[in-house]
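Listed after this line are the structures, all set down as C-alpha cells.
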Structure I
Amino acid sequence: MRIFFDTEFTGLTADAKLISIGLIDESGLNEFYAELTDTYELGNCCDFCHREVIPHLQGGALRQSLGEVRTRLEAWLRARGLNTVLVCDSPRDVTQLAVLFPEGRPANVSIEVLPWQSNLKRRIFNFGRRIHRQSGFRVHHALNDARVNRLLLMR
C-alpha cells in the first residue's frame, strides 16, 4: 500500500527542524497528522515559514511531543500492514522522517521519493495551486499537501 506524506520544517537549511507531518493512504480513508511541540523554536523559523507554514498550524490536540508522535506514527504505520511504501516529493521529507525514526523506520515500511518527472507532472496539474483551491486545502500544510499528492498521483 502506498501512503503519501509531507512534512513542514523550519527552513531549507541542513539543520532544519521538523514542525509537522501529514500522511494519507492511497484509499484516502486513513490519515495521520501531527504538529510537534519540542523539535523547533519559532525564532529558528525562516521568514517563509513564519509567513506560509506557521499560520496554517491547527494546534490543540494535534500538538504533541516528539515522543508522542513517534509512538503514534509507528503504531499507525504498523496497522497499514506489510509492504507499506511512503511516497514523498522531496528528499527533505525523508530527512525529516528520520527525526521520527532515528533508529530506523518500521520493518514494513519503505520509502519512494518521486522522480523529477512525477514532480513536474504534479506541478503542471496543480498549476497555481488549483487543486488546493478546488479542494479547500491550505498550501504548506503537511496533511493537505499529502492529500494533493495523493489526488494527483492516483489519477
Structure II
Amino acid sequence: MKRQACVAVVCLGLAAGLCQAQGVSFSGMWKLNVQRSSWGKKQKPNSITLEIEHREPAFKYQGTVVDAQGDGRDFAFEGILDGKEYLFQSARREGTIRLQRVDSRTVRSVFRSSDGRVEETATARLSGDGRVLTYQVRLKDPAGEMSWTEVYEKK
C-alpha cells in the first residue's frame, strides 16, 4: 500500500509539472496602459488594443495601434509556440519568426528580417492574477538599438 501511495504521488507530481510546463493562457482582450508603459527612444502611441487567442501551442493575435499622429494600423499574427522558425510577412516586414514558451507565464518571440538587418525580440509576461500583460521589446536595426516596455490590462 505504501508503494502504491508513493507511485500515486509521483504520478500526480509529473502531471502537475506537465500542466505547469504548458502554462497559462494569454487569451483575452487587452488594452495598452500608455502611462504605465515606458518608451525609451520609441515614440509612444496613443493607443493599442490587442486580442489574443491562445490554445497551447497555437498562438494567434490581432490588434490596432493608433500612433501619436492619430493614424491607425492593424496587425495580426498566427503561429506555434514550438521554438521553430517560420516565415513571417506583414505590410512592413518579412523574414522569420520563432515563438517559444520560456516558463508557465512567459512567451518570447524573435523576428529576423530576410536581409538580416532587423532583429526584434519581444518577451511577454503574464502577471500572477492574469490581469496584466507586460511586453519587453528590444529592436536592432540599421539606425541602432532601442528597447521599450508595453503594459497591457485585460478588458
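All of the numbers you see were taken from the coordinates with simple rules; none came from a lab. No experiment lies behind these values; they were computed from the predicted model shown. Cβ atoms are built from the backbone, for glycine too; each structure is taken alone.
Determine which structure produced the value 38, 37, 29 for Cα extents along the principal axes in Å, calculated from the coordinates; the candidates are I, II.
Matching structure: I.
Could you tell me which structure in I, II was used to calculate helix-only ellipticity at 222 nm (-39500 (n - 2.57) for each DSSP H run of 4 or more, over all residues; to 500) as -11000?
Details: I: -11000; II: -4500.
The read-out was computed on structure I.
Compare distance in nm of label points 7 Å out along Cα→Cβ at positions 25 and 49 across structures I, II and report the one with the greatest value.
Working: I: 3.2; II: 2.1.
By distance in nm of label points 7 Å out along Cα→Cβ at positions 25 and 49, the leading structure of I, II is I.
To test your reading of the models, identify which of I, II gives 20 for relative contact order in percent (Cα under 8 Å, 6 or more apart) when calculated. Walk me through the intermediate numbers first.
Working: I: 31; II: 20.
Among I, II, the structure yielding 20 for relative contact order in percent (Cα under 8 Å, 6 or more apart) is II.
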